[in-house]
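Structures given as structure tokens follow.
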Structure I
């Protein structure tokens, strides 16, 4: 089986120009003793909005690997696929994020629920006096057959759908030819550690050799900005989830390298400390996706370049401000924009390059930083796509300043805080 390394980072790239800058961050991290592998990812929605093909992600990654002499592992992720979208990703991808969040809460057959509860007496309170003690979790889980059935009724159908998608991919690529991730994060209600244990038991029943799972953690994971919620509470639950994974690996025979995946993980600065601490305490692995942050650093680089680069950023902002309702609607669950804090485009047009860059750059202590502006730009990449070759030519013209921002952002704000002791 293709085996994912202990630490990996999902490096999204909307326009396929920053693979070298992203890989350079991994190279610099390795020189500091941080062994992390890149996983280039791009969702079907992003391909559709931009007009690109999944094969372009592999081509960009291969070029970067060759140019920089990277001799370690790297992967291409078919991000957030389902049965209706997976086909175009089969050839170029060797990592598949199976997204079944839309199937959470849909009813499984009553007989399937009965079979699950009957099969998993270790969960359903018929042993250990109705308590499940997971090493590393302070409190025992109190369960009954009814409580396990209630949990399974929320997630079993979604897990069964994951099984259908996995088997479709395996039939086409061979079971050993790809890495499997299961994603349940894009939903409103977070999954508790006992929920996660039930989900893992069901995934094992489906014989899915998943190597990473993305649950819905507590708090809010808005795109491109910091975590919203109680960071200490998150830290406790993240640590408990790690313990649940370790327990499930032994209990259900899941792959030994199974690890948590943090989606919308870019720029979640306030929880990097608790995550890093938990990894050091447990020796666990981690996959974290940082897709949107590269696009934003690309814009910051254009702004810093001045001239036509700065003008393009202002043009994108004006169009985004005018189309903000339509742009934000698909992302309503993962952005939180205060429209009262969005400057009118006429005001934005008057700002110099330093002001625009500072407004966009995620430096929480900087008085110029504006999270609402940053989030609006996050969902505005299709405006840049409509600029066509003009935008891509700007990326080539100002490559040096853009790549510096992309590399430094990944290394300084993401990799080091997460993985450096």
Structure II
């Protein structure tokens, strides 16, 4: 028995020695499952960490009530449509992904409330970026606050030049400046009828409308027109009889002017009711709004300067011909997305709201940073073509942030069968229809 134990023990020692000396493991032996997993993990390529997601606060007000409600609602729709798109995947900014949350209030279409609310946005809500309220007067009030607190603000729905001639460095304009609003209408009139000489100018007495009217009057006089009437009316005017009586007495060939949606629509309606005989009418803001068509025959033939229309032909090919980058959705993509979300055609106010967002988006991408000074530098260098048109800024100390790239188009209400439709009639290379002249 002892002898057998000795043999077994000796055999075991031999086996252990062989193993220690590198004896072969049988080919059929596999490592335990845990060992296989550990080995695979050790040899796999390292997993790239997901980028950090940063949420920025975007602050703005909208006129949910008050005189600017219609156009402001369109602008708000455009901003929200852009937010839907950008928050889906976020913006790559350096090594981070940026998304947005919004802080917004009803400014009630009043300047005092705008100043209070934008101060609140800057100091209490601590927003990172701003978009202006709709209208030049309200945007001007907001610009003071954004500059005071060093917040980048894109203004949209705001065309008056004065805001950008105050030495501000953080305020950037999306719209064509006011001095260029009605000058294309005068050029169109000259082409349609070189015999016309007498123009009446009737406009709202607010900052934007007055700036537009002043520039149009100077331009018309320079072109040899006789300004037979040039008068303003108070914001909120609903009875235009005194002005219409003066227009009829002056017997102009054309009327230009207007102000915003409510007054412009009322003025056009009363011109039709009193059967004022003029060949050409061009009014600010109101005609491009789809709701203007609700006036029926009173809208027929009325021309409106527009920052954007669905028929514009801006495209990647056009950007290539201009030797500048194309950026953002196509005209069709924007129009389709707007219709899908709101079940309505977009006005230029909606397009302007979306464009304001695109400008912030492009600046963030180009800067690779959320720092205000880096964003300012990126916006100063920006020169792009978008569905909204050409966007570029003045960078001089005298007019920093003024829009220099964007141009106006003219639209007109016409009939297709029994239906009123909008047609783009100027410039000719962007036209979707021929001007109806003289006005019925």
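When FRET efficiency 1/(1 + (r/R0)^6) of positions 355 and 371 (r between Cβ atoms, R0 = 25 Å, to 0.05) is computed for each of I, II, which one produces 0.95? Traced to structure I.
Starting from the value -12500: which structure in I, II was helix-only ellipticity at 222 nm (-39500 (n - 2.57) for each DSSP H run of 4 or more, over all residues; to 500) calculated from? Mind dumping the intermediate values first?
Numbers: I: -15500; II: -12500.
Going through each structure in turn, the value belongs to II.
Comparing Rg/Rh (Cα atoms, Kirkwood Rh) across structures I, II, the highest figure comes from II. For structures I, II, which has the highest computed value of FRET efficiency 1/(1 + (r/R0)^6) of positions 83 and 211 (r between Cβ atoms, R0 = 25 Å, to 0.05)? Ranking I, II on FRET efficiency 1/(1 + (r/R0)^6) of positions 83 and 211 (r between Cβ atoms, R0 = 25 Å, to 0.05), first place is I.
Taken together, the values in this text are just the output of simple stated rules run on the coordinates, not laboratory data. All values derive from a computational prediction rather than experimental measurement. Cβ atoms are built from the backbone, for glycine too; each structure is taken alone.
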